[in-house]
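Just so it is clear, none of the values below were taken in a lab; they were calculated from the coordinates. As the structure is a prediction and not an experimental result, all values here were calculated from the model. Cβ atoms are built from the backbone, for glycine too; each structure is taken alone.
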Structure P
Amino acid sequence: MSQTLAYWDSSALVPLCAPQPQSAHAAAIYKNHQVVAWWAIEVEIISGLTRLERMKQISHAQSVHGKRLAREIVQAWFSAGSPASVAAQACSLLEKYPLRAADALQLSVALEACGHQPQGFLFVTADLRLADAARSSGFAVQFL
């Protein structure tokens, strides 16, 4: 079975790398949808894993294993978006939706990845605000 592309934000990728309530759901989606993400996704995943370890929600061994998985995901991902066009569009998205800066950048990259034709392109996230903005932008959203 061939995988289709889907835009994944970090809130959807962290559960692939460390045990979370959404992990099984994320893994099921991952089987059928290859990762498209922005260039900073590895930093965001590592940030999420270290935060979970600091909060004692995962063990050190789980964090180390998760970071290894994150690097494997990043090696197989598709990067989308040029910095100049992504930044300009992200600023516009901030005016349109109640997003944080990084979320606006991710939505902007997702729009670039699908050639600004989001109908039928899957956006995977566990962030409610980002899911709402992606859905309003025309993406099919898979919320974890």
Structure Q
Amino acid sequence: MRRYLVVANQTLGGSHLAEAVQTRLSAGPCVFHILVPATPPQDQGTWTEGEAEAIARERLDKAIVRFGELGAEATGEVGDPDPLQAVRDALAVERYDELILSTLPSGASRWLKRDLPSRVEKAFPFPVTHIEARPEE
């Protein structure tokens, strides 16, 4: 059974991610682990760590339900605010066959501005698939 690590935050509800999950489900038995880094909200000038974690937890809970509605078995966790460190922490506990990194579109994404997809690919020796949310989402 293939294991997928899905790393996302604001894009967890996007159709682009649902399509990626459905594609993998159609390829055979698999499970998903959703990792939501507790990154600070972009729309707030000030925030606390607890607020960032609460937002990430709410998104994670909704994503687990949504994955289930797609027919996927999914677990999840809220991770470190630094997405690269969050991935490192998750990989210290479990092995995955592929990492699916979902970001906001170019221009809006802080993760893309930090070149996260390339950094993840260089840091970890397994397939990384980067998908971007559609601008209208």
Structure R
Amino acid sequence: MSQHDSSLIDAADRAAIAALLAGMEAAWARSDADLLADAFSDQALFVAYDGSRLHGRTAIADFHRRPFATHLRGMRLAVRMTALRALTPDICIVSTVGSPRRPDGGAGRYEDGVQSYVCQRRGRGWRIEMFQNTPVRE
């Protein structure tokens, strides 16, 4: 990770945010739309690779059900956190690079894309409030 603000967020919170991303990878590995959507808040905004705007956990789950049952089945999500910056002790911006991977480890439709997240502490845990995925074309 190249950038972080250690004055507002501690190691435990950084680990919790990393675990949130790892949970998304696990959801992809299981092709589980509900598990994926669980990383997001009820009011989350999700901007997909194609510019689709989804509002809320239910819409995020519904958007992923068909692809997980068809062309994304067997794909794995690979993301790497490149930056974490706290805006407040309870809100941070996370930047990642990554993309879906075929079972053989090769890239899917696009090479690594760039993702931006706004995460907020909710009770004892963290949830994604906003997500934007930007594909990087060859």
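Using the calculated result 4.7 for mean projected area of the Cα convex hull in nm², for residues 59-98 alone, pick out the matching structure from P, Q, R. Please list the in-between numbers first.
On the way: P: 4.7; Q: 3.3; R: 4.0.
Going label by label, the one that fits is P.
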Matching 2.6 (distance in nm of label points 7 Å out along Cα→Cβ at positions 35 and 51, computed) against labels P, Q, R points to structure Q
Quick check: -12500 is what I get for helix-only ellipticity at 222 nm (-39500 (n - 2.57) for each DSSP H run of 4 or more, over all residues; to 500), calculated from one of P, Q, R. Which structure matches? Q
